[in-house]
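Heads up, there are several structures right after this.
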Structure 1
Amino acid sequence: MKSEFDFFVIKAKENGVNVIGLTRGTETRFHHSEKLDKGEVMIAQFTEHTSAVKVRGKAVIYTKHGEVDTES
């Protein structure tokens, strides 16, 4: 089954990394959050309800467009 939505992977580099899903539509709101500990991986996707994801803490995000490291 092929999905129309892109998958991405978030890997925590420290304990307590927050992953927050934001809604799609006329008003952007928080609709889901997870807390990851060091080494934990979350596989997620954008959907008809999720338009953005905020990652707070040290993590690496892997997408089909490349890799993003939240550390500066």
Structure 2
Amino acid sequence: MVEGPVYGSIYNNLKGIKLYKPDEYKEFQSELVVHHDDFGDYSTNEPTMDGTASLTYILSALQQEGKKQSQNP
């Protein structure tokens, strides 16, 4: 899971962002929100800790449920 758009006010104050390819979404960017599909933009293209943790929990619970069902046909 990766982050999505961020507010332009936040993006404009971040340090160390450098896009490595042309912004393919340039025509859709606004002052309100920004998103780049570029590894140089860590704010909109980084793995989410909270989303990944939640997904891991859900998948683990589903796995355990599947094990229970396979043991009790």
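Each reported figure results from applying straightforward, stated rules to the coordinates on display, with no laboratory input. Remember, it's a predicted structure, so these values are computed and weren't measured experimentally.
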Note: helix-only ellipticity at 222 nm (-39500 (n - 2.57) for each DSSP H run of 4 or more, over all residues; to 500) at 0, derived from one of structures 1, 2, originates from structure 1
Source structure (of 1, 2) for semi-axes √(5λ) of the Cα gyration tensor in Å, computed value 38, 12, 11: 2
From which structure (1, 2) was relative contact order in percent (Cα under 8 Å, 6 or more apart) calculated, if the value obtained is 39? 1
